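FYI, it's all coordinate maths here, none of it is from the lab. Computed from a predicted model, the values in this text were never measured in an experiment. Cβ atoms are built from the backbone, for glycine too; each structure is taken alone.
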Structure 1
Amino acid sequence: MKKQLSIILLLCTSILFSCLAQKKSTGKKADVLKVMSYNVHHCNPPAKPGVIDIDAIAAVINEVKPDIVGLQEIDVKTGRSGKDINQAQELAKKTGMNFFFGKAIDHDGGEYGVALLSKYPVSETQVYHLTSLPEIKGEPRVLITAKLTLPSGRVIRFGNTHLDAERDPANRMAQIKEINAIAEKEVLPFVITGDFNAYPESDIVKEMDVVFTRTCQTCKPTIPADKPSRSIDFIGYGKKHSVMVRGHEVIAAPEASDHLPVAAVLELKAD
């Protein structure tokens, strides 16, 4: 009798562990993605006034091998960069990625703004025109967002921006509050990149930190590219979802733009 009970218990235990192992193997895995933020200075190397070198920017991106890129200071069919050149489209071709461009202003016979590159399918693109206070003569700025579908089938929201550069921080504060409000309404995991024109200790970045977690807390400088001393370029993710930063780095690429790009590897935990 005892022998029969032992056999039954052994069978039950084997079945239990088999079920647990099967459940674990069929469970959702975390998604890992490499995100890059890059102010490209309309593809004009700072040491070469008037020269447009899209290949130099593409080479930096291809070296980093990101899954998603937020680009700031992009020209589309401007006089200074080429009336037949869409820089976002050209960079997409040279990196093998999808793209979306959002115009901030008309400039030099064309358009100027921000863009995204993505290895993943892009949908539901949107351009948000951010506040520019009338008493501050700031350049109009935008936030672009898009839905990106990862290989696992998971969907995230990606945003990219370039905040006002005026000495008075009022525009930047209004703009980051608008971005935070948009992100707080989002139900999908939200990843943001941008040139925030604000230092880590500033009130603007502190406001950003209310809704987003930046991928660096002790952030290495990103400007000027040749002798970096200040950090104003950041990557962040919304606090609503479980995300782990596997790595963050400032890329040593001092010749292609006046900013150094930043990159981070994010692990989005399974729901």
Structure 2
Amino acid sequence: MGGLIGKLESLVLRSADGVVVIHERFRQYIVGSLAVPHSKTRVIRNWTHLPASPSSDRDEMRTHLGWSPDDIIVLHAGNMGRKQGLENVIDAARLAQRRKSNVKFVLLGDGNQRRSLEEKAKGIRTIQFIDPLPDDKFQHALAAANILLVNELPGVKDMAVPSKLTSYFNAGLPVIAATDAESVTASEIRSSGGGLRVDASDPECLLETAEELGGNATMASDLGAQGLRFRHETLSETAAIGHYDDFITSLAMARDR
């Protein structure tokens, strides 16, 4: 059945005048596995639905969330499911507590693994769970952190771009991606220049990288600025609409020839 579906998918895509995908990895797949001519394809990124990161009293938000001025807040936002492998973050938080580190991990959101994660995190003071927030408060919470985190299970290399990355880059903060080197997430971090990658399921490396970033304001600022630049140049609505306009125009002109 899978082979039949693949053949049908290939036929449909090859019959189109043009095919838009949201990431270069997806283009490699449809060209290499589905025999779609490279010339028919175009990468146009999904844009973030959030406006530019709001100006706010960062200290006030940190106080509201219970974060001290000395805390190095590493915030993971979004789904708490199996694919995220957030046990790695629990282990890193446990290690931070043992070492009396200033790093504090925050898991913002919900998911089918949250209850289990909360059980595993009992007694660990260097981790905090926050319920989902509306968009405006969500942006303020991101902006109040020091570092933003993507965490994935080892072996996650499927064709999915974590939507949280667009929100992260929007905040202008450095990102740590705990993920395999060949994952789409790792590719996005390399393309943006907005963060650092550590191996998935290596809590010690995650903690040490957070401590390094938390203690190096220049590096953190540079990475955050690169992510914000990537957001404006690649992930903005204006950029995407411009690319769609160019692509559709080129297809129409090709038909007129």
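Brief remarks on what is shown
- A value of -15000 for helix-only ellipticity at 222 nm (-39500 (n - 2.57) for each DSSP H run of 4 or more, over all residues; to 500), calculated from one of 1, 2, originates in structure 2.
- Identity of the structure behind 2.1 (criterion: distance in nm of label points 7 Å out along Cα→Cβ at positions 116 and 140, calculated), options 1, 2: 1
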